[in-house]
1. Using distance in nm of label points 7 Å out along Cα→Cβ at positions 146 and 210 as the calculated read-out, with 1.5 as its value, let me know the right label among 1, 2.
2. Upon calculation of Cα Rg over 2.2 N^0.38 Å, for residues 74-177 alone from the atomic coordinates, which of the structures 1, 2 produces 1.50?
3. Give the label, chosen from 1, 2, of the structure having the highest value of FRET efficiency 1/(1 + (r/R0)^6) of positions 114 and 226 (r between Cβ atoms, R0 = 30 Å, to 0.05).
4. Kindly point out which one of 1, 2 the value 24.4 was derived from, the read-out being mean count of other Cβ atoms within 10 Å over residues 162-169.
5. Taking distance in nm of label points 7 Å out along Cα→Cβ at positions 58 and 218 as the criterion, which structure among 1, 2 has the greatest value?
6. From which structure (1, 2) was Kirkwood radius over Cα pairs in Å calculated, if the value obtained is 18.9?
Structure 1
Amino acid sequence: MSSTIDYSRYQTLEISRRGPLVNGTPSVLDIRMRADGPGGNGKLPTAGHEGHWELSEIWRDVGRDDSVRAAVLRGSGMGFSGGGDLALVQDMATDFEVRSRVWKEARDLVYNVINCDKPIVSAMHGPAVGAGLVAGLLADISIAARSAKIVDGHTRLGVAAGDHAAIVWPLLCGMAKAKYYLMLCDAVSGEEAERIGLVSLVVDDDQLLDKAYEVADRLAGGSASAIRWTKYSLNNWLRQAGPSFDTSLALEFMGFAGPDVREGVASLRERRAPRYGVDG
């Protein structure tokens, strides 16, 4: 374990400390996904080549940092996360090496969040899509603003719903709701997400960050061993779903080598509905 983690290497994540002092150091790590970072568009945080890797890697550092007792993950600009940068998606569709690397990062992102021994609180506002949503819904306490618009957009892009979908959606909201939202890519509002059990809490937009900090501070002030071991025990439910997750991720990335993803990317660039073998 180390208390001297250098977070300055992260370029798409803005990291600061706050919360209760432990041995003179603020014990809550505040992680903000930057809309203006490399690959960002200034409106929503998007995961390009660098951002995707950083979001998978940060949880290893959080786990290694013995000065951290809890972490808050939040977005910036107009929303929580805008999904994968289209340039990255295009590279994945055409370059086997890129596809292989991003597959490993996608796997690591899920398992690193699950295996991080510190409690994670997510604060989701506006659109919540893609790699950011993975960490947002796998967080130990997920808090959504009423304005939140949660979308798993995989099938809209022309690939299987991989990432975190198979490992956690059926457990949180049941198989019927999971199939409906994951197959159709319909948006889930903050209020609906709380109603079906997809998130822990929903709050008014202007209360989101205060509530996330309040929860993180309570976690940081509690018994570190009791909270971490409770997380570890409960996350065995997710580990049991590991084979389903691994299969879904493999099928997702197999889809990136197929023809439908080209139409999916084109439709997003042209801001139109995709046409997957349907006339009209």
Structure 2
Amino acid sequence: MELHQLRYFCAVAAAGSFSRAAEQAHVSQPSLSQQIRKLEDELGARLFDRLGRSVRLTELGKAFLPRANSVLRELEAAKGDVVERKDSVGGPVAVGVIPTVAPYLLPPLLESFTRKFPESHLTVVEEITPVLLERLRTGTIDVAVLALPVRGHEFEATEILTEPLFAALPRKHALAQRRTIALRDLRKDPFLLLRDGHCFRDTAVAACNRARLNPQVVFESGQFSSLLSLVGAGMGVSIVPEMAIEKSGACKFVRISDAEANRTVGAVVLRGRSLSKAHAGFLRLLVGRE
């Protein structure tokens, strides 16, 4: 049974004539009649009595008509719903973000998105990179904001920004007044770093490796704020991205001279995933195109 057969059946029932129904449906009468016969053959019952130039529903046809009309109405409603949702700027938008980006990058973007897309329902989850990538795979989040690159051909990434890395030093540190610093100059200092699992931990360790420095880690945390509080208290030194710099605080921030000491942050989506207008709008805000 095909939908166009139901449409032809309902058209004939409404017009009371095969010829008028064919004209209204913009199809030849022989083609329409053939489709009605195929429908009757499939059902194993006659739906119309052919009475010369006119037709009349059989009792079985009368019973079938409201069901056929109902199917066609549901189809039109479903099509209308898809069109409405396609053109809508509302709907849910689920965003995942790593902890070393969330408090610095998102607040102004969320405010701007809420203002531009008031009909959307935005939710944010803060997690480490492996968890966010798995949530992208399962569809529980739509967009992940994290450090690039990411592994996996199933992901599509768009760069948001690249920022330099800085050494966070106590204000009274002997090297605190320098404009730049080489990490090897901190080889005697205790280090405070993010704990394993945070992608920026890997970024900081890679910078140390390039400087042939094996950092003596005396404290680990999941937040830059905790690290910087202890750096300010003189417990040691740390490495942070530019966005984590605190303008007023007990730390002094000195740019690391290594040209490769930087971090790229990007927006990641599942490749091939259909995105709504709200999703696309959020991505445009992230990459600074809106």
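1. Details: 1: 1.5; 2: 2.2.
Working through the options, I get structure 1.
2. Details: 1: 1.08; 2: 1.50.
The structure behind it is 2.
3. 1
4. The value was obtained from structure 1.
5. Evaluating distance in nm of label points 7 Å out along Cα→Cβ at positions 58 and 218 on every structure, the highest lands on 2.
6. Going label by label, the one that fits is 1.
The numbers here are math on the coordinates, done by the rules we state, and not lab data. Since we're looking at a predicted model, the values are computed, not measured. Cβ atoms are built from the backbone, for glycine too; each structure is taken alone.
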